[in-house]
Structure P
Amino acid sequence: MSALLIGLCVMVLLALVLRWASNLDTDKAHRKDYGLLREVAKVPSSTAARVVEERLQSVGVRATTVPDPEGNGLRILVFPSDQATAINTLLTD
């Protein structure tokens, strides 16, 4: 009888640990950190990303494109020192 009770307690404890672990933010571990880079635009396609990057390069802003973590298009990233110029350039177009 005591072996059955111990087994049941172990199973309940295991179920609680598994439930807790399944609620952890596992997406956070898979997100990429781009350091100092800041997002200035989000575009739906690689063609749009190329257009935005070329426009930014024409005013001397270095930009890079990365996939959106949620899978909704691409993000255009620039250095903080270029962020204001990039935003103003994109807003005036």
Structure Q
Amino acid sequence: MIKVLPVLSNQKTNEYLKEIGAICQIDFDITFHTARHTFATTITLNNGVPIETVSKMLGHTNIQMTQHYAKIQEQKIQDDMELLKNVLIKKNSNNN
């Protein structure tokens, strides 16, 4: 596994996240756990990274574990449906 950043303990990471939250005036606790949720949804899945890849990035052994973290948001569903619609329109126009 490639490590891009130094690996800190959960406790130390949570301390830093709490400090960042205070500086940014965020009114809820930011933890390593919430950061994983944000990474899985906002940064990866909503930008087209397949869930299998996200699962590996998070170090999970199966997709079910990833699905807990990576809740697909409505915009992603809409984007995927639009892609499907365009593919079907293209196939239909090629068959005519």
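None of the figures in this text is laboratory data; all of them are computed from the coordinates on show. Computed from a predicted model, the values in this text were never measured in an experiment. Cβ atoms are built from the backbone, for glycine too; each structure is taken alone.
Largest in relative contact order in percent (Cα under 8 Å, 6 or more apart) among the labelled structures P, Q is structure P. Could you tell me which structure in P, Q was used to calculate log10 I(q)/I(0) by the Debye sum over Cα atoms at q = 0.12, 0.14, 0.15, 0.17 Å⁻¹ as -0.54, -0.68, -0.75, -0.88? The read-out comes from structure Q. Taking distance in nm of label points 7 Å out along Cα→Cβ at positions 10 and 82 as the criterion, the highest value among P, Q goes to P.
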